[in-house]
Structure P
């Protein structure tokens, strides 16, 4: 695994750090040989497949990649800002102003993306001034939120009338 970290660092040009304490506590050896063959997949997906089979996660830190355990990765919260104006703003029937309905979108997110993982007080904040949601969750949850937002945008585009018809 140490050789893979060195190879990744050389190939990606980004420091790669082994979380030796977490890996050791989980009984994973950092001096294990890794061989993995993949077809035509993205580097990110290939790495996730390879490391998932070993119960290892890759965390993207500010200036490096951290190879750690899946358990540790799930406790590592990230805060991300999601611009959602296209999903929450709508024309008002009684004025020239556009109204924002963040509550409906937040409800969709917390009921559709691993609802049991949000807890009593979901970590979702509204930044109305820039039509964005600020969410603090683990990396996997962020990936699922992003997938849901993409699906909602695709559904919205599909339901909009096309010009010229």
Structure Q
């Protein structure tokens, strides 16, 4: 009889009760409820950073290619279509709709309303200007120096 009692005790210790499983599932659901919104914010932040970095990269690559090929190249920022057209790409790069975009460029560099061209010369100079991308929480200013053609990004909250 002691063997039967021992077997019954072992069987009870072998698993979880229904109450324990329900509590565990509720805790996981609660954790997911609080983690999911921060994941969405992280995705928007990464999308914002990628857009600003892509604008700066397009400018830097155009300058390097202008110097390498000894010819003038330009990068167009089209606010109407929300895209960047760079000489090294087969198709334009779309900018996220959630971002506010504006540019500051010399008046002679606007090829159409809402379209600015950032020209890069073979000697490294450029037409200069800025592209400002902003969201509700932060902004990035991509600046192109007219004298040196150097591109920089200023991140701010």
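At a glance:
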item	result
If helix-only ellipticity at 222 nm (-39500 (n - 2.57) for each DSSP H run of 4 or more, over all residues; to 500) is computed and equals -12000, the structure in P, Q	P
Which of P, Q leads on distance in nm of label points 7 Å out along Cα→Cβ at positions 27 and 67, largest value	Q
Test item: P(r) over Cα pairs in 5 Å bins from 0, in percent calculated as 2, 8, 14, 15, 13, 8, 5, 4, 4, 4, 4, 3, 3, 3, 3, 2, 2, 1, 1, 0, 0, pick one of P, Q	Q
Given 2.9 for distance in nm of label points 7 Å out along Cα→Cβ at positions 115 and 131, calculated: source structure among P, Q	P
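Read-outs: derived from the displayed coordinates by stated rules, not from any lab. On a predicted model such as this, the values are computed, not experimentally measured, just so you know. Cβ atoms are built from the backbone, for glycine too; each structure is taken alone.
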